[in-house]
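**Student:** What follows is a group of structures, each given as structure tokens.
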Structure I
Amino acid sequence: MSLWIEKSGKPIRSFFNTSGMVYRALKLKDKIPQMDPKAQIELLATDGMLVKRPIFVTQDEVFVGYREGDYDTIVT
């Protein structure tokens, strides 16, 4: 997961499914900013429902979530 975050060029918080029930139930909105990066990554690894989808991983890039146009650069 650390490598994906690094390749994406995005902050760790962008990997969290902020609209998910688990995220809300754990009240992570206020907790995540207080956590160090290692703890955030470990938290993401505990429950797949915390991870934003879709995630598309290529050799050089990682795309998180869906934003129109992001996937246009991928050659198939």
Structure II
Amino acid sequence: MAIRVNIDVMMARRKMSLNELAEKVDITPANLSILKTGKAKAIRFSTLEAVCRILECQPGDILEYLPEKEEDKEQ
């Protein structure tokens, strides 16, 4: 199972930089970068809410579930 984080897509649509979004959400650019690259293991609902408010989107616009492929399950 994998969750893909599409914050970069929404940032591009809103023409917003990582530093600008980090400032508006009130998190460090480093933590936003970890989230954006999909390296984060969790996200607080308050952070998700703030990102959605600033980017004017829904959580499903940012997070995408990718099911395992059958061949991945067999390994």
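Derivation of every value follows stated rules applied to the coordinates shown; laboratory data play no part. Small disclaimer: the values here were computed from a predicted structure and weren't measured.
**Student:** If semi-axes √(5λ) of the Cα gyration tensor in Å is computed to be 23, 14, 10, which of I, II is the source? Please report the intermediate quantities before stating the final value.
**Tutor:** On the way: I: 23, 14, 10; II: 25, 12, 11.
The structure behind it is I.
**Student:** Comparing relative contact order in percent (Cα under 8 Å, 6 or more apart) across I, II, which is largest? Numbers along the way, then the final one.
**Tutor:** Values: I: 34; II: 51.
Looking at the calculated values, the largest one is II.
**Student:** For which of I, II does helix-only ellipticity at 222 nm (-39500 (n - 2.57) for each DSSP H run of 4 or more, over all residues; to 500), calculated from the coordinates, equal -14500? Walk me through the numbers before you get to the answer.
**Tutor:** Details: I: -8000; II: -14500.
Only structure II yields this read-out.
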